[in-house]
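Please find the structures below.
What follows is calculated from the coordinates using simple rules that are stated; it is not laboratory data. No experiment lies behind these values; they were computed from the predicted model shown. Cβ atoms are built from the backbone, for glycine too; each structure is taken alone.
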Structure I
Amino acid sequence: MSSIRSHIIASGSYLPERILTNKELEQMVDTTDEWIYQRSGIKQRHIASENETTVSMAVEAARKAIRNAGVSPQDIDGVIVATTTPDNTFPSVAVSVQAALDIPVGIAFDVQAVCTGFVYALSVADNFIKGGQLKRVLVIGAEKMSSVVDWEDRATCVLFADGAGAVLLEAREDSDGGILSTHLYADGRMKELLYTNGGVSTTGQSGKIVMQGREVFKNAVTLMADAVTAALEKNNMQPEQIDWLVPHQANSRIIEATARKLNLPMEQVVLTVDHHGNTSAASIPLAFDEAMQAGKIKPNQYVLFEALGGGLTWGSALVKI
């Protein structure tokens, strides 16, 4: 009996032209470039213009992934978008991407798991492919986090940013590569650690980000390491067999702590938080695409994705390119 695996055949990304530096933030809130960098590792971030939306950024990232794959939009039968900042309450960002790219009738929906969203969306798409229901699926992480940032809160406004990343998954039979396993978790009892103080059924507005930074940091290091361990154990692998760690780009200190738990040198960690900031669900595909376009990640290498986000949600995915 043949087995089907989901392979990442291409990636693409989009970043807004506007760059906001730490020096500029010094003029906006009571902070310093040194304070921001020491605590987060961020030097600059991209901020969308008024006429740039989650949909428009997702479309551009998806268009590049399709072009890099050398396929036609007509060859795609599913679109899954991970986002916490949709253009509209409904319809989903995914159906807008489907329409903009002239992708045929098929599944199209959004997944909301905040910063873990891309890993969740990847897992959902993988299961559709392994079940034989879909052959090619666009998985996109896209966020306009600047729209939910309180620009007077110096603890959070320095962290978040905008952008979109996409991968195209393709079904392949009897392969030893592709997505090897995904591991998803959530614990709603910790939802007060990171949330927005509004929503359509409460305030009628999306609200702004509220975060207990110290508690998020403490849980992030432990829970992401647990998710990584789960992926390794599932595939009977040792940490030294991992070629690349592509983590959610929340904070360089969290990323470094996770790498230490894996005994993985930072040279094998894709780090983009310094120039991308925290783009929530977009951060992993943005980082992955940057590494792919730079020629760092190569065929037959093992890549580990891991993330933690509001909810709290967390998870990992192990992929052989």
Structure II
Amino acid sequence: MIKLRRRATLAGIAALPLAVGTNVRAQAVDFPDRPLRLVVGFPPGGPNDLLARIVAPGIGERLKRSVVVENRAGANGEIAAASVAKSPPDGSIIMLASNGSTTVAPALNRNLAYDIRTDFAAVAPIGINPMLLVVRNDLPAKDVAELLALARAQPGKLNGASAGAGGATHLALELFKSMGKVDILHVPYKGGGPAMADLMAGLVDIYFGGLSTALPHVKAGKLRALGQTSLAGSAAAPDIPTIAEAGLPGYEAAISYGIFLPAGASPVLVDRLHAAVDATVRSPDVARKFTDLGADPQFGTPSEFAAYVADDLAKWARLAKEAGLKVE
């Protein structure tokens, strides 16, 4: 279990506070006496959906309300975020989202239909899911330091797959290139499955894949894992070092998940929902289910979570500017 940790302060964070129940819209002081909707921006079966279905019963039990998971899939979670941003702040609509839609998308696209800085109240982090830096078995690099040396010796010769331009796997690669000062060709695929298949076939050199999907291939001997993308190693892969430990200090590109309410939600609602979420995620049964999915539980106050989201947005915005990344 991981206590939410902030990265070093980045330029411009002071201008990026999330709303924490301070909007002037009418504020409810108790949750509606009807089923609450926990909105997820992806179809059933994916990590966002599975985490939502794990925590929904515990949140509902503690709030004494039924909590129903509602899938509003499309545009990498952006459709759901836009709809929640326009929802009434009475506690009837709750959002579970990853940083893909809350910080990565806003960093790459200035034309979104929502503003993470002003349209949401940050409630609580719930988990973090590292990716694995995996390479084809015959790549002559046995660890992160050797991979960096190889890339520097052969600029532009190595290629790195992603599950799609602008997504988490692409941003993890771009951050690795930027911090490591290496030139690796980006090869975007239409999904993680094809990217992983071509990596195992030796058609590409490296890939940053979700821990839960990449680890079985590593254990089967089909790929080699050089490092985890989180600052703290996941309990699901204790024998694999973090990239920060293995040759690139400070590197972090994990997928984080959290709970939000529409901006304008009463501080009372924010605090009550935070308490329900925090107690649920601390439950041993929930923590075990998270670990089975390759996610480590994460904790923090609403203000700590808001600061974390602001840090993450500033980080990806800076990388997007440096690397010339843009998604319209």
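Brief remarks on what is shown
- Volume of the Cα convex hull per residue in Å³, for residues 139-242 alone from the coordinates reads 96; which among I, II: II
- Origin of the value 31, where relative contact order in percent (Cα under 8 Å, 6 or more apart) was derived from one of I, II: II
- Read-out distance in nm of label points 7 Å out along Cα→Cβ at positions 35 and 67, computed value 4.2, structure in I, II: I
- Look at distance in nm of label points 7 Å out along Cα→Cβ at positions 171 and 203 for each of I, II: the largest one is in I.
- Computed 20.6 for mean count of other Cβ atoms within 10 Å over residues 75-82 - originating structure among I, II: II
- For percent of Cα pairs over 30 Å apart computed as 32, the structure of I, II it came from: II
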